[in-house]
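Engineer: Take a look at the structures below.
Quick note: the coordinates plus some simple rules give every number you see, no bench work behind them. All figures in this text were calculated on a predicted structure; none of them were measured in a lab. Cβ atoms are built from the backbone, for glycine too; each structure is taken alone.
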Structure P
């Protein structure tokens, strides 16, 4: 691995289980059978919404107490990894020009470690250091008058990017950049991690059957009711109103979807989408509109979905087959939507 991981303090995540990715393009719907009595609550976090649905194991479970624990957990994660908070750990790391070890929380270091693994697995299609390029193309936190960057600006910004210039260690947890101007953006993985953490909290509280959704990044654990899987829906791209492309039923799976059909702008008839190719520094220009992935954990699904959008249809299909991953791709060819699903996706997701 080119990026230096200086600790064996973490076990490698299950990158080769299933692949599933969810964004705002994923919605929930009920089962056809009579639903079991479920508890539902939600709120705001990470600039989006969160929802928790679960089958209470007993009357002793207090939803209000659970929600308080979840709100505190999400606030802590946000304080570590939000680039919108100038006092967060990631913001302080980004502002630092120091190339010495920078102490961070164990969770922050864990997410970076896992991100670097996926960088290697996808050969750089996923890269959390492209934040400066996202800003340069006016898709970051400060959206100004949108103009096309010059080639000189793009190349100069690329000089400060590259996951190979980022190091992480577990004990004591810390990061180090070898380029003073390198900056991190974990927006393609932090929500997935937060979903996993909320799911772990619920399991630790005895709530085994639950569904967690943060801005479309989803973990489903256990069952909705007796013999009832959790039912999810993938949105059809480029529709004026939310329209379902595909319904699936899952249990004990994470799911995420990434797409280029909402966050974009056009100049002189050319569409510029928010997904930036780390290799070129330019927004991707291809026919792939959305990618959905099923994995064991949502952090992996979140990152891999982004990687799929960078790869494009043919490369993403090959990647899914090569690594035995469960993915569902929607492309647009000659004005028509075309779909492709890996064999494992069909096995894991009961299509409706």
Structure Q
């Protein structure tokens, strides 16, 4: 009888243990399902970008997820965020949430700060204001702080060896990859590193050979860029012409510097009265280079200065066919004939300004 009771107890115990094991397996299964099941809204077809600003806490993150309708089941996300201790490890940035991501994947992405990078390209920029707008429209960098740094003479001199008038020569137009939450100071430091990489020993030696500093090369390149926007193959020719003028002390007499002084970039025709404008950028009144660039020049324009064509040209004038190309001349008489043809074409087309 005692043996029978023991057998029943053993069977009951085994059954109980089996029940616990089944329940445990079911719990593990359910837990795994919750951890790894997709938890993105059906509104997300492929992916969606979210931004978590610097200084955000977990509640800010949840507000961002809600406003972008990212989560299908918020409670499971909150449970896992607490379990994985994400609440105290919020990292700012730009993140790409893929359709079908689980809560576990989203939390791992955000907690590790695995940002979706920003490809930043800046071209066709004339002024600091335009640069600041372009940069701060793509990055979190504060526009006021960036403007302060670009105008801080002490900071520029001590850290970059530049002045506020020449600081735009620091920026080499290209496509760069940044984290979205890059600060204004971090942006400038990155551009300084890119500047140093660009100015190789070969480029520095070529600048020295024409008696120009790196900034002066970029200033001249900015004038060449605005003289010839359409046909880069003409830039080395123009560079040779301007270097000839600099060498003999002849004013550059560049119309784009007049337009820059006026600040009206819609002008198609520079008048004699414009050439008398009181500005340090007026290369009709002041010989040599202006104090700063009038454009952030492309690499091709900088290299056009460094690899200029050695020629005897001193004059240039836009072609009368409005092709965007130029007639070059060695003598003033030849130039005057070219200029008269161009003026006649302007008058015929009724282009007065």
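Engineer: Quick check on the output: 21.8 is mean count of other Cβ atoms within 10 Å over residues 181-188, derived from one of P, Q. Which one produced it?
Structural biologist: On the way: P: 21.8; Q: 18.5.
The read-out was computed on structure P.
Engineer: A further question on this structure: Can you rank P, Q by mean projected area of the Cα convex hull in nm², for residues 133-220 alone and just name the one with the largest value? The partial results should precede the final answer.
Structural biologist: On the way: P: 8.5; Q: 6.0.
Largest one: structure P.
Engineer: Oh, and also: Rank structures P, Q by distance in nm of label points 7 Å out along Cα→Cβ at positions 37 and 53 and report only the one at the top, that is, the highest. Working shown, then result.
Structural biologist: Working: P: 1.8; Q: 3.5.
Largest calculated value belongs to Q.
Engineer: For which of the structures P, Q does the calculation of relative contact order in percent (Cα under 8 Å, 6 or more apart) return 25? Walk me through the numbers before you get to the answer.
Structural biologist: Details: P: 25; Q: 13.
Of the structures listed, the value fits P.
Engineer: For mean projected area of the Cα convex hull in nm², which of P, Q scores largest? Mind showing how you got there, number by number?
Structural biologist: On the way: P: 17.9; Q: 28.1.
Biggest value here belongs to Q.
Engineer: One of P, Q was used to compute FRET efficiency 1/(1 + (r/R0)^6) of positions 93 and 333 (r between Cβ atoms, R0 = 41 Å, to 0.05), and the answer was 0.45. Which one was it?
Structural biologist: P
Engineer: Please compute mean count of other Cβ atoms within 10 Å over residues 117-124 for structures P, Q and give me the label with the greatest value.
Structural biologist: Values: P: 19.6; Q: 13.5.
Checked P, Q; max of mean count of other Cβ atoms within 10 Å over residues 117-124 sits with P.
Engineer: Same structure, new question: Any idea which of P, Q comes out highest on distance in nm of label points 7 Å out along Cα→Cβ at positions 85 and 309?
Structural biologist: On the way: P: 2.4; Q: 6.8.
Structure Q comes out on top.
Engineer: If helix-only ellipticity at 222 nm (-39500 (n - 2.57) for each DSSP H run of 4 or more, over all residues; to 500) comes out at -15500 when worked out from the coordinates, which of P, Q was used? Write out the running numbers ahead of the final one.
Structural biologist: On the way: P: -8500; Q: -15500.
Corresponding structure: Q.
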